[in-house]
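Chemist: What follows is a set of structures to go through.
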Structure 1
Amino acid sequence: GDLASHFGCTIGLKDSVTAVVFVAFGTSVPDMFASKAAAIQDLYSDASIGNVTGSNAINVFLGIGLAWSVAAIYWALQGQEFYVSAGTLAFSVTLFTIFAFVCISVLLYRRRPHLGGELGGPRGCKLATTWLFVGLWLLYILFATLEAYCYIKGF
């Protein structure tokens, strides 16, 4: 947290933008290599897709949920409420949900036999899916940054 905040401050980025771009990317790179290894070793893509969803579930439910639960219990014992400002969370979560729906829809469509499955098939389908997903990631970063710097209005 602190190193990322200092880095963002040094290059002039808000904490939310630093988190969306650098922290998220840095924590996801090891998962990406694990998913690639699982995809190569598994006949189907279930292991790699499971790794992606499983690691994100652990990050959200344990990484945030456990820390917030401990903080809520601590402040309840102190006789106070635990308050977390939503900030830009509503906008980011809504945008992420929309883009995740698009990605899941594409993966479900890619399961069709003539397309070769989620990770297989003709080179054109693989490249189109790759560029679509990278494009959605870049759009997410763009919209989150524009909202953080008040160029577009959030919720």
Structure 2
Amino acid sequence: MTDNFAKTAEVLQPLLEAPPDDPGLLLAWGTSLVRTRQSDQAAQIFRRLLEQNAANPSVHLLLGQAYAQQEDYAGGLNELKSALQLDPGLPEAHYFIGLIHLRQGDFESAAAEFRSELQIRPADPVTSYHLGYALLLQGHADQAVALLRGV
């Protein structure tokens, strides 16, 4: 799947040599970059998009992902929380906040965020897996095993 995003980023690069301000094109390019872990470039694009429209929760979400990839967890949390303020039901925001907490060793907060994400996307197996993992790391093996059996 990342091959498709890599190709998209490659195709869009020449179009942006003299960068236009087309938000759709910038969003497609930035999304391809963040999905292929080219987070420095992606963050630049998302910051530019937020200059055009600071009230776009999806751009805050993507910028939060880019910051998290750079291990700027404070920046990532800030952007992801901004996304949730703009759209409390935004899919993936709680999930990525949970991943940041997991990376920081705050397993209780991670589990809470994964539970919140499952309220939005109840059938998401990746979120369920990470919730099970966070529960296991908290020492709740029985809960973790029960949850992971369903994944």
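Just so it is clear, none of the values below were taken in a lab; they were calculated from the coordinates. Quick caveat, the model's predicted, so the values are computed rather than measured. Cβ atoms are built from the backbone, for glycine too; each structure is taken alone.
Chemist: For distance in nm of label points 7 Å out along Cα→Cβ at positions 66 and 98, the calculated result is 3.4, so let me know which of 1, 2 that is.
Modeler: This value belongs to structure 1.
Chemist: Still on this structure: When distance in nm of label points 7 Å out along Cα→Cβ at positions 74 and 90 is calculated, the result is 2.8; to which of the structures 1, 2 does this value belong?
Modeler: 1
Chemist: Comparing structures 1, 2 by mean count of other Cβ atoms within 10 Å over residues 58-65, which one has the largest value?
Modeler: 2
Chemist: Where is distance in nm of label points 7 Å out along Cα→Cβ at positions 82 and 106 largest, in which of 1, 2?
Modeler: 1
Chemist: Another question, if that's okay. With relative contact order in percent (Cα under 8 Å, 6 or more apart) computed per structure, which member of 1, 2 shows the largest figure?
Modeler: Top value of relative contact order in percent (Cα under 8 Å, 6 or more apart) goes to structure 1.
Chemist: Between structures 1, 2, where is distance in nm of label points 7 Å out along Cα→Cβ at positions 10 and 50 highest?
Modeler: Sorting by distance in nm of label points 7 Å out along Cα→Cβ at positions 10 and 50 in descending order puts 1 first.
Chemist: State the single structure among 1, 2 that was used to calculate log10 I(q)/I(0) by the Debye sum over Cα atoms at q = 0.11 Å⁻¹, giving -0.46.
Modeler: 2
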